Structure I
Amino acid sequence: MGQQRRSFTPEFKQEAVDLCRRSGKSECQVARELGIPQPTFNRWMRQVAGAPQGSHSFLATEELKVLRREVEQLRMERDILKKAVAFFAKESG
């Protein structure tokens, strides 16, 4: 059987990247110490490369995903209500 894929929280990712930036250690060394696969950690570092130090880009990204899902849900509910109003307006008219 294959290995189960590990999942990391946005907070953990942010802390790992911040540790690498603050400590002056190499990405390879930090990844090894935290037990994170090197390619995974490199991807995290690239994702925040443009962000200023101290910014919480992983947390913002996660919040943005949640908000987009919520907006989509609200749009679907609105559309359903519009159709219901049109149906009942036609029926009573």
Structure II
Amino acid sequence: MIAKRVIFEGRVQGVGFRYTVKDLARGFDVRGWVKNLPDGSVELQAMGEKEELDGFLREILLESPVAHHIRGHHSDNIPLMDGCVGFRIER
């Protein structure tokens, strides 16, 4: 199992980005959250088996209805998120 933090940049707020990501998470065995950041970007923290997490991120970046709003992204590996259940939108 691995965990990643991803920052999405572009026109990713006010376009249903977080709700789309939450909906996409249902199709993968991943846990975590997504939230808007004050600078207009969106932060995702998610964990799962490498193949599941990679597939989830690939879906967001390349095949989702909001993919065209993403102008850039960067990701880092983070420690596993103990006690994280499901996938949610953080406020």
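Read the figures in this text as sums done on the coordinates, not as results from a lab. All figures in this text were calculated on a predicted structure; none of them were measured in a lab. Cβ atoms are built from the backbone, for glycine too; each structure is taken alone.
Quick check on the output: 27 is relative contact order in percent (Cα under 8 Å, 6 or more apart), derived from one of I, II. Which one produced it?
The read-out comes from structure I.
Taking mean count of other Cβ atoms within 10 Å over residues 22-29 as the quantity of interest, name the structure among I, II where it is greatest.
II
If log10 I(q)/I(0) by the Debye sum over Cα atoms at q = 0.11, 0.20, 0.24 Å⁻¹ computes to -0.50, -0.97, -1.18, which of I, II did it come from?
Answer by label: I.
Tell me which structure, out of I, II, gives -5500 once helix-only ellipticity at 222 nm (-39500 (n - 2.57) for each DSSP H run of 4 or more, over all residues; to 500) is calculated.
Only structure II yields this read-out.
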